[in-house]
1. For structures 1, 2, which has the highest computed value of distance in nm of label points 7 Å out along Cα→Cβ at positions 136 and 256?
2. If you rank structures 1, 2 by FRET efficiency 1/(1 + (r/R0)^6) of positions 96 and 216 (r between Cβ atoms, R0 = 41 Å, to 0.05), which sits at the top with the largest value?
3. Identify which of structures 1, 2 gives the largest calculated value of FRET efficiency 1/(1 + (r/R0)^6) of positions 280 and 448 (r between Cβ atoms, R0 = 25 Å, to 0.05).
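Only the coordinates and a few stated rules stand behind these numbers; no lab work does. Bear in mind the structure is a predicted one, so any value in this text is a computation, not a measurement. Cβ atoms are built from the backbone, for glycine too; each structure is taken alone.
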Structure 1
Amino acid sequence: MASGTAPSGGSPPGTLLHSLVRTKPVDDIVAEGGQGEGGELKRSMSLLQLTLFSVGATLGTGIFVVLGEAVPLAGPAVTLAFVLAAVTALFSALSYAELAGTIPVSGSSYSYAYATLGELVAWVCGWCLLLEYAVSVSAVAVGWGSYLNEFFDKAFGFTLPAAVSGSPGSDGGWINLPAVAVVAIAASLLLRGTSESAVANMIMVFLKIGVLVFFCAVAATAFKSGNMSPFVPMGWAGVSAAGSKVFFSYIGFDAASTAGEEAKNPKRDLPLAIILSLVIVTLVYVAVGLAAVGAMSWRRFALSGSEASLAKVLDESTGMSWPSIVLSFGAVVAIASVVLTVMYGQTRILFAMSRDGLVPPVFQKVSRRASVPVANTLIVASFIAVLAALVPLGKLVDATSIGTLFAFALVSAGVIVLRRTRPEMPRSFRTPFYPVTPLLGIGFCVYLMVGLGGVTWLVFLAWAAVGLVAYFAYGRRHSRLAKPPELRKESP
């Protein structure tokens with residue numbers, strides 16, 4: 001393994017500034033791929049599995065609830081809003097594709113930032129992703145319990161008692177056992193091995209896409225051309241507002257990048273998986289949006305409630321209850337898939353941070369039997385389960401989106417930095433229209449971040465402040481780059 005660090009702005013080694021801006025050489029990052037303490041991650045994921053991992057992380061609760069919020073803003077032109085959001089996401093996706101093919105490791109945007117922008121920026125990026133992943137998957141697990149109850153109610157006429165299906169603070173809630181159950185199921189799959197998790201995710205993704213195709217087919221039987229006119233009733237300002245609303249239903253397309261050390265052919269497959277997953281999700285979103293507004297007047301969406309919007313379309317289209325039962329089942333499957341893939345991503349980012357010495361070594365210990373980080377997975381699952389079972393998440397869920405946008409912006413910036421510092425480096429995918437594409441990626445992310453509310457920014461800044469304390473108390477002193485070159489281990 002190479003022993004030196006990349007230039008760090010000319011600051012002398014050993015100084016505070018040097019430690020904050022030191023970068024980890026790309027060659028070192030790639031050379032460490034798959035290595036953990038006690039074992040190695042296994043390269044077992046194909047292009048199809050990688051693509052469906054990103055689809056599984058993206059195609060979740062968003063499509064089941066977002067139409068009820070977006071259609072009143074844009075009317076039938078909600079389909080254009082999905083395309084607008086997809087184009088915005090594409091700028092970041094292209095940057096992810098270039099760096100994923102160049103630096104195919106588990107750390108995703110954290111590792112890309114470490115190679116290009118320095119240790120402190122990488123730490124803040126990784127720290128924000130920990131909040132975004134943990135809180136978002138906890139919220140998704142809570143939502144899974146709600147959809148499970150809805151499915152039980154429609155299919156069998158009963159619901160779980162409020163005391164064991166709601167967190168403290170909700171009506172009669174004491175503990176959310178369904179949320180704990182779905183986290184435990186996801187953890188058990190992850191502990192069995194990456195290939196087993198990938199197969200389970202493939203089955204769930206095909207099921208939920210099948211349910212959404214079923215929705216489109218049923219809604220198409222009630223399609224009325226009059227519902228599509230006027231197509232843009234609120235003007236392009238409405239389309240733009242709806243685009244901002246639905247953008248967050250695209251978050252998750254980068255999930256494949258966290259599997260860089262378990263992909264069979266990462267340099268070829270990671271860029272393809274990221275782009276293909278974005279295309280697949282966009283086609284599904286546009287088809288569902290078109291079918292929904294064609295079957296039910298866009299004005300009625302504001303009355304039906306966001307969480308019931310798709311079910312309301314089926315109820316009005318058929319006059320029967322069984323189609324909405326099928327849809328509820330699809331929502332249960334969709335959310336379970338998100339829990340699995342997002343938990344996987346968080347464990348792999350912690351794995352990469354631990355290997356760099358920035359978090360305790362327990363997170364990089366790999367089981368020789370299953371070739372997965374067992375302790376890491378158990379710790380993450382336990383934390384998420386407690387959070388989902390006992391903590392009313394409230395607006396904290398919305399605040400996690402800013403961490404994702406921050407990571408997206410850093411990845412686009414990383415493409416620019418690496419093109420300047422390592423122009424000769426082989427790249428299996430090159431972002432087209434450079435540097436316009438990454439600059440637009442940064443611009444759109446900053447624009448969306450500025451538009452977020454004050455509470456969101458307060459949570460983001462407070463979490464970042466806690467992260468800085470953790471970095472100076474532990475990460476900076478234990479960083480592998482802080483050790484003299486001759487004392488660094490040749491392998492983690």
Structure 2
Amino acid sequence: MKDLFVTRSVDDLIDETENGDEKLRRSIGPVALTALGVGAIIGTGIFVVIGEGAKLAGPSLFLAFILAALTCAFSALSYAELASSVPVSGSAYTFSYATLGEFVAFIIGWDLILEYGVSVAAVAVGWGGNVNEFLKATFGYELPKAISTSPSEGGVINIPAVVIVLAISILLTLGTRESARANAVMVVIKILILIFFIIVAFTAFNAGHFDPFAPVGFGGIASAAGVIFFAYIGFDAVTTASEESKNPGRDLPIAVIGSLVISTILYVLVAIAAVGVAPVKTLSGSDAPLAAALNEGAGIPWAGGLLAAGALIAITSVVLVIMYGQTRIFFAMCRDGLLPRKLAKVHPRYGTPARLTLGFGVLIAILAALVPLDEIVKLVNIGTLFAFVLVNIGVIVLRRTKPDMKRPFRVPLSPVLPIIGILLCGYLIVQLPWETWVRFVVWLIIGLIIYFSYSIRHSRVRTGAKVDPSLDEKAATTPDEKA
């Protein structure tokens with residue numbers, strides 16, 4: 001049983017990113033990395049979940065956003081330390097491999113593949129829905145139901161969902177730098193739209209909407225924070241870009257913490273502005289609460305079209321970042337031999353894992369086209385919470401096992417803050433609905449079958465393999481090297 005918890009050397013992991021045959025190209029700076037985090041965090045959450053939160057917290061909604069941010073902050077600090085110390089593709093999977101062992105790493109990596117994949121498919125379905133909202137608000141036209149919804153919803157195929165997934169897959173295949181630039185543009189646009197909402201809302205601000213401030217007391221605020229927490233998930237996607245960061249020791253902590261801070265400030269301002277411009281019942285009774293707030297409170301009906309456009313851009317950015325994260329986690333598992341290594345081959349021209357990126361794109365597009373995933377969005381992301389727990393534990397373990405390891409960023413007051421992060425995530429985990437646990441267990445059983453029938457025999461840690469014999473040519477030649 002001891003062999004199940006064999007760890008990978010941090011030095012070997014880092015050396016592999018510099019000299020290995022399956023290395024990725026370092027092409028992303030701190031601004032683009034921060035944009036990746038903001039792109040993953042600010043998406044459907046702020047355009048939809050604010051209404052759900054208003055039902056529970058009432059006018060004190062903005063306090064729920066702050067409470068949820070503080071819950072994430074402890075884990076964000078741990079992510080920043082490990083990402084700067086172990087700047088290798090794979091995020092929580094790789095961190096767990098270096099600290100808690102192969103078996104734990106496989107479990108969390110396997111679950112994150114599912115969580116990221118389902119998230120991309122679900123968000124893509126939401127993108128399709130917002131296409132219709134935008135067309136209706138702007139042009140008074142809607143796509144036929146047959147080509148914009150799944151079979152179980154009365155349609156035939158959700159073509160908009162397929163289009164966005166395949167388009168993002170191709171963009172990610174063409175290059176990380178190009179994808180990061182496109183994401184940065186989308187992030188700027190959606191931030192500008194949120195700033196527009198804040199400014200316009202404050203011109204029609206009514207302080208009377210905040211009375212009574214907390215109708216259900218702290219219990220309501222805490223319940224709302226539990227819902228809103230998942231509007232913050234995404235900052236961890238920054239660490240999946242560890243291996244493609246130009247200066248990971250400096251840039252990754254800036255991006256992880258910076259994206260969380262930027263998103264929190266925007267969320268709090270939007271929450272205050274939304275309650276100030278419209279009564280809570282308006283926010284909680286609408287599928288598009290921000291548009292409804294401006295329409296009713298500020299008398300700007302055309303704002304619905306603008307905010308629908310903002311939602312489209314925001315969701316596109318989320319699809320890009322989450323899908324990017326999924327492919328990098330799978331890439332790391334393949335490179336370690338836990339999944340077929342041939343899938344980890346890096347394209348010689350684009351410097352990306354093109355084969356697995358396009359493969360995932362096709363699978364997710366099929367899922368998004370045929371399955372109604374709106375209910376899945378409401379389920380708590382159990383894989384992400386488990387990842388948060390393991391990353392916090394990883395900080396504590398590495399501090400004890402490798403006290404002299406270079407740490408460009410250190411979590412202050414360790415192990416106190418990581419332990420608080422573990423307890424907060426543990427509390428949310430035990431609150432999860434039973435459907436989430438069933439899905440997690442079924443997927444886990446499939447993963448265990450793969451691990452004990454394939455992974456344990458092909459793991460590079462066990463076989464000592466340095467180069468896959470099936471890879472005849474160097475898999476990561478960059479254009480400069482070819483020249």
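1. 2
2. 1
3. With respect to FRET efficiency 1/(1 + (r/R0)^6) of positions 280 and 448 (r between Cβ atoms, R0 = 25 Å, to 0.05), the highest-scoring structure among 1, 2 is 1.
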